[in-house]
Every structure is written in structure tokens, then in C-alpha cells.
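Where a number appears in this text, it was derived from the coordinates with a stated rule and is not lab data. Every value quoted in this text rests on a predicted model; they were computed, and no experiment measured them. Cβ atoms are built from the backbone, for glycine too; each structure is taken alone.
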Structure I
Amino acid sequence: MQWHILKFEQLSNQQLYDLLQLRANVFVVEQNCAYSDLDGHDTHPQTEHLLCYQNDTLSAYARILPEGLTFPEKSIGRVVIPSTARGDGLGHELIKRALAHIDETQSPSCVTIGAQYHLSHFYCQYGFIEISEKYIEDGIPHIEMQRKTTEGPSLLNLQVKP
């Protein structure tokens, strides 16, 4: 596996194509949700793109957003694993790496996410708690969740059952 954390201008044309294709395949086609994926946040100078490649195929992706862009706090969004790569713990590794990166490169604070409601238990394993009522976004139930960042050991050593 090859992991990359890149700013927009550091993405190659192929990486940009791969991440947009993966997001469209899962969020638009698989989830049957017509929405505008290109929201301008990908190109923000402080947004970071976390990509995982396995055998030259993008197998996991998330974007890390700065404070004030989506929420007052830092945020993780567009968390996506293709259906062919699910069930092997890659989603856990993706979230652990995103949170570890925030914890290690930012001053301790909070991370807020707008999670698909059916995944709230998954995010609870990483210290996220529900901070809103369930709401509908683009036809899909969501909930806002928040996690205090830590100053302790890296989350990369955290053992979570897939």
C-alpha cells in the first residue's frame, strides 16, 4: 500500500482523475445520489487529500479540511472506499491515518464531521460523539459528530476490530 497526503496543486492529473472517479462511482452511482461533488473545497490551499493506492488502484480516499471551511473546526470529508476494497479494515486505516495526521500536524482541538447516519457507530470507535439530530442531506440521512483531538500516542497504533 502507498499512502499520500497531498495539497491540490501536488496532485498529479492521474491522482485527481482517480479521486474524482472514485467519489462519483460511490457517492453518485452506487448511492444513487445526484449532488454537486465539486464544491470548491478540494482546491482550498489548506485542504489535504489522503489517498491510498494498492497495485496502482486508488483504494481509499478522504479529504482533510481546515477550520472554517465546512465547520468551525477541522473536518474530514468525502471518506470513500470502493466496494471492491471494503471489509478488510481499510476504512479503519484511512480514518486512523487522517486523525493521526491532524493530531500530529495541528494544535489540539476538535474535528467535526457530517457522517452518513448508518456509519455513526464506525466513527464512535474513534471517539466521535453525535452533536446534532439526524438530518437529510442529498437524500441520505446524516448526523454531525465531533471528536476532541489528542496529544497522546499516534492513532496508527490503535487496534480496532474491522
Structure II
Amino acid sequence: MKIPTTLKHKPVIVSENYENVDGRYAFNTDAKGLSLGLAQWNDRGKVDISAKVWRYTGEKWSRQSEELPLHRVLDLAILTCRAKLHFREAYRYEKLYDTKNPVIDRVGLQGDAMTVAVCTDNEKVDEDIKLFSQALSDDDELIGERLSTLARILKEMGY
């Protein structure tokens, strides 16, 4: 299925077969494509690149399609990696995190740091963190394959 090119987000680089590789939803997903392109929020003289997940309901392109600036896509990847790293050792804590210090890390970015922490404001965090940990474990092969691919590409790029 071809990603639309007549909408406000202007695709430049696309993956139009994303539905075939969408993790555990492969071949049964409404996420039909991914694109990198010119952001829909661009103003005259100011151009931002964004990433977009294109969703198709079977009848039309969905308003639930998501568009993110590239730095946020990478920030989500950083957050995912840091969470995965935390859960490698989380078994050491009775509740899978240090209840006295729920901050997992501070990742330096742009002169400050992105705080990565367990959301203790969630009143069911003790239950939810167990579910999260199990889901992360269940998806280890899917996530691991993507992280290995990302690591290989980053290495090729010199990072």
C-alpha cells in the first residue's frame, strides 16, 4: 500500500511494507508504513524533518497516524535502551526498582540530562512494573533483533 504524498507530512524516505515487520503485529496491523519527511508543522522558511507511522483502517488513512520530530524518535530509542538495561538487573530489587531512589539514570543531552525514572506517581506501579518487565522479556527477541541492527548501523556510521 502506497503512503499518501498529498497530505501535510511530505514523505522523502519510506518503508511501505512496515505491516510485514511490525513486531508481534506483523501481517495483522493497521501500521502500514513508516516515513521520514518534511514535517506537517513546517512554517515558511523553517523546515523540520519528522518520522511518521502511517495507520490505515482498511477504508482510510487514520488520524491516529503519529508524527514525531527525529530527535524525539531517538530520545524514545534512548529511553527504551535505558529501560532494557535497567531490567537486566531489576531482579535485585524486591519491587524491580529501588523504592528509595526511583531514578534509574540521568542521560546527558544538550547541556542538561533526560531523567529516566520509575513512575511512582502511578498508584499501581508495583503491579504494572511486573507486567512491563514480563512484556519486555516476552519481546526480547523482537527488541534484541532491532537493537542489534541499530548497533550495526551505528557502528557503520562511526558511532
Structure III
Amino acid sequence: MRGAEAIRLLVLDVDGVLTDGRLYFGPRGEAFKVFDVRDGYGLVALQRAGIKVAVISGRRSAAVAARCRELGVPHVHQGVADKLAVFERLRTRLRLPHSACACVGDDLPDVPLMNAVALAFAVGDAHPAVRRAAAVVTRHGGGRGAVREVCDLLLAGRGRGR
């Protein structure tokens, strides 16, 4: 994939990207999320290849924090109203140019961030405006292998097999 070889940071939304976007609430109001194990494997492989991974989400969730810890994702920002501002601070701290950054989104709050990175992905079941903002739309939907698909594309772009 053109441009994949330059990517050093992948930024992910959570709801609708790492999950299918549905929220399950238990009887005491606790929220449950479902993650795809193949997405997790892809994220670990990406980090082993030297690509940093960050999560920037508008919601807060203990499940997200736990999953990111399990996957070794060090940059986790939850409860974020302005994803672009958080991304810019992270990018600056990591000393990365925009040309070394990619992201995956699914809904309208992700579009400003998608417009700021070199390579923007939309999950297959993303909002139409998000699909239009993306350079690549995955075949898979959020929480159903879309992130693994992105990881495989980035790794293949660096000359590493799927």
C-alpha cells in the first residue's frame, strides 16, 4: 500500500473501530464491550514491527484500559472531546511528522483527525462521510477484523508478510 512504509504511529478510535459500536449494559449500569482477538494480534504484531499504537476515544471505559494494557498499547486517551488536539500533543511528544501517522475511524468525530494524518482508514461499516474522508475503507466492519486488516496492510507496506 502506497504510503504505508512511512507510518510510525497508528491512532485508533474504540467504539465502532475496536468494537462493533454496540454498548451492553448490565443490571448495575456497567458497560460491556466485545473485542476481536484477531485485531489484538494485529496490534501486537504492529508494535513488534516498530509502529506505535495509540487509542483516542470519546468515552471512558475500564474494559478499554484493560484491553490496551493486555496488548501493550501505551498511549490511551479516554473521555476526549477534541481528538485532534490530543493527537497533536501526542504526535509532538513522540516527535513524529503528520506524514508518519495513520488513523482508523468510524464516525463524524473522527473526521478532523483523519484529515490531519497521512493515511486515514475507515472501517467498512463507517458513516458515509467517514468513508469519503478515508484513503482506504476496510472490507470488515468495526470490531469484526477491520483493525487486523489495517495492521496487515501496514505490515505488508513495510515488506512484512500478513
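Upon calculation of relative contact order in percent (Cα under 8 Å, 6 or more apart) from the atomic coordinates, which of the structures I, II, III produces 19? Of the structures listed, the value fits I.
If distance in nm of label points 7 Å out along Cα→Cβ at positions 35 and 99 is computed to be 5.0, which of I, II, III is the source? Corresponding structure: II. Identify the structure, out of I, II, III, from whose coordinates log10 I(q)/I(0) by the Debye sum over Cα atoms at q = 0.12, 0.13, 0.17 Å⁻¹ was calculated to give -0.71, -0.82, -1.21. Considering all the candidates, the number was obtained from II.
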